[in-house]
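Read-outs: derived from the displayed coordinates by stated rules, not from any lab. All values reported here derive from a predicted model rather than from experimental measurement. Cβ atoms are built from the backbone, for glycine too; each structure is taken alone.
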Structure 1
Amino acid sequence: MLTKKNISELFWVVLGNTISILGILIMLKLFTKQLDQVEYGIYYLSLTVSIFINQIFFGPLGNGVSRFLLIAESENDLNSFLYASYLITKKIIYLLTILFLVSLVVLLYKYQLKYLALLFLTYISSILIGFTTIIFSLQNIKRERKLVAKFQIFDAIIKLVLIYILFEFFDKSANTVALGIAISSLIVFIMQLFQLKRNMSFIYFDSIESDLSKWNKKIFFYSYPFAIWGIFTWAQISSDRWFLELFSDSKSIAMYAVLFQIGYYPLTILMGYIVQIVTPILFTRAGDGLNKNMLKASTVLNFKVATISIICSVIGLIFISFFHNYFIVIFTSPKYYSISHFLPYMVFSGGLFATSQILSLDFLSQLNVNKLMFIKISTSLIGLILSYFLIKKLGLKGAIFSNLLFSGVYLIVILSFIMIKYKKNNE
């Protein structure tokens, strides 16, 4: 039964994410109109750096912190938990600094000086976005939906306004876009810090007396599988762009970027509405992962949510099959009109992947991340192989079909593991 609080949460989650999607689509219109296809392809390729940092560092940490926040709160040990999280974050920053310096040396060695500014700005924005993502995770687990939505709306608006202004004063290039993203990310991060300080004014790190190693170990051992499979996930996600660059050109990457952002990305965000609401409920129902009845209740709820996701995916596929040309015309420039018929494949692929991500919450809520690591790594390798052979043979079409096949394989594998586990628990 939906309570008044649930309805309020749903409203703010839908509003925040809807504005985010609209912001992405409006920026897509701006990019495809102002940037030539080569520059847009270079920018989209540079985003693989952001994906790397998120998949291997901030994503895993965010999952670990959000999973144990409520447990730390219930044990009245929030000070130690947050300080342990802070120390882990510092170590990540040190490591990323080293990686940046190594990347810098490689670019200098290869005489690719024109990409130095792009690399620097991408690194900075990725780190800032990583910080805000962790804060968003904490706020979502605490069910502060209104606050998260406000920041999402502000982020979408400030990003769009800044890039538009920069295009008026600087050249229309990937570097200018990266500069706008970096500045907007800094503004949002500073505002988040002030908000976090105000909300958690009761936290005093200098008064911590308990053993930090307890939370360090919990966060690390829960999070490190995310980082391990994040390497493979990053390779799979980024492979389509790099293989298109290898076997085709930057213009093909721009075409793929348009299809991805109109077709694939919005549906995954729409399913993210549900994930944001359901995640804390699943974690609460699963508890510490030891009570079988609680675990069963968590799994049943997760299946219901995944079913809703599949239904939405099918509806999205049918809808976009009839109106794909209108979406391309509205959100892009004439250079991209010829690829509209590929949109239904990307929409359905996004829906299948989003459903798989929802099902993966079953493993996370039950603290069974090692099994999920096997699923993630094996399916990512399959996706990587599909991308290589299909893109080499078919180019842009190969990228689209390999993405769809990967999403299908991922869903089948993860669903099979959950069904086997569920049957064993009920024997």
Structure 2
Amino acid sequence: MKVARLCCLTSLILLLGAGAVQAETMSAGMLQVKNWQSRAVRGDAKSFAAIVAAAKRGDSYAQCVLGVMYGNGQGVGRNYKQAEKWFLLSAEQGYSEAQFNLGLMYDRGLGVQEDLIEALRWYRKAATQGLPKAQYTLAQMHDAGVGVPQSDIEALRWLRQAAEQDYPESQNDLGVMYETGQGVPVDPVEALKWYRLAAEQGYVEAQYNLGVMYSKGTAMPRNDAIAAKWFQRTAERGLAEAQYNLGNFYLVGRGVPKNENLATRWYKKAAEQGLSDAQYALGVSYDKGLGVAKNSTIAVGWFLKAAEQGVIEAQYNLAVHYAKGEAVRQNLPAAVNWYRKAADQGYALAQSNLGVMYANGQGVRQDDAEAYKWLLISKNNSAPESKVYAKAVSVMAVLEKLMSPDQLVRARLAAESWHAVSQPAAAR
């Protein structure tokens, strides 16, 4: 599985906040406002009135808190117009949390006309003052090229500033950039450093990425037991990729005792979250009876879910079930359809079977030239010692006796054309 990449913009904080200011750094006035807020959100009208009075006196923190309460509907009816009003008053006094929240409102069109330029202006003001979540947001925008030109250099600059303030999301994404060489030379040691810093703060994606690095032996000797520990920790917190990897470890006894029951249990958790690889693995478990009672009907259901998400092996297995009528009513056109989807992605087994279907006119109009094309593609994608290679050669030899020289030339040219624009898929 790939390591987590930079978060997309849809992951921006949706619940507005007034800022996690440490109690020891808060002024007496801020502490008083915070205390009022805790009571006001529980319906204390006097505390809410006290916050309003402080905000009207020009207290920037109270103004931001009032904006948060209106924006989230805490202790008062949700009112984005009021939230924007109080954030603006606070932001114009230079309070960075209000500047960020105002940027978020323009970014999302909450109570104001959506305006990415205005959002960026406020994000930059907050980021320039050192607010980590604003810096991280700018990094995301530069990474994705949203509202600004795409720039790995700018993304890296803002990520580093937030990461150096112990912002775990930035530390993790900085690790990703060093691991993948995005905007910087590949440096697994530096990646490990940032992942570890974020993981120590409990950031689940960084903990997962640490597990991946230990499982691969990247920047340190491979250690499956430590990898399994990190996968277990993040799987228990609901990360689907970790659940899938932990299932893989239990299936073969890698870093943990072999346990097919636990493997299937973790596959199921990840599959139910929609992770396509886990859906396929769960299908295999049911199809072969690994850790569960063998049930090909359930297997086909999971193969279908994974196949619809583009998992090649699931598409192939689904085609096999339709071709043989196993756990489903035999449906040769459906088999051809799924063989073709896998074949188009470069899967040699599917290409070979698709060729045979064309040769025999099963589920599709019989066509020797199309059959030869797919068999030749399959042969070229297979190792000479493999059964797939031998099957392709055998059926092609039969077809060569039936086809005219012109048909053979056209079929070979069609195969060459396919290879020119496609790449064979690696088996999992």
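Which structure, out of 1, 2, was Cα Rg over 2.2 N^0.38 Å derived from, given a value of 1.31? Corresponding structure: 2. Can you say which of 1, 2 returns 13.6 when mean count of other Cβ atoms within 10 Å over residues 163-170 is computed? Matching structure: 1.
Set 1, 2, criterion FRET efficiency 1/(1 + (r/R0)^6) of positions 99 and 147 (r between Cβ atoms, R0 = 35 Å, to 0.05): the highest-scoring structure is 2.
Given -30000 as the derived value for helix-only ellipticity at 222 nm (-39500 (n - 2.57) for each DSSP H run of 4 or more, over all residues; to 500), which of the supplied structures 1, 2 does it correspond to? Of the options listed, only 1 reproduces it.
Source structure of the calculated read-out (relative contact order in percent (Cα under 8 Å, 6 or more apart), 6) within 1, 2: 2. Look at mean count of other Cβ atoms within 10 Å over residues 219-226 for each of 1, 2: the largest one is in 1.
Kindly point out which one of 1, 2 the value 23.2 was derived from, the read-out being mean count of other Cβ atoms within 10 Å over residues 259-266. Attributed to the structure labelled 1.
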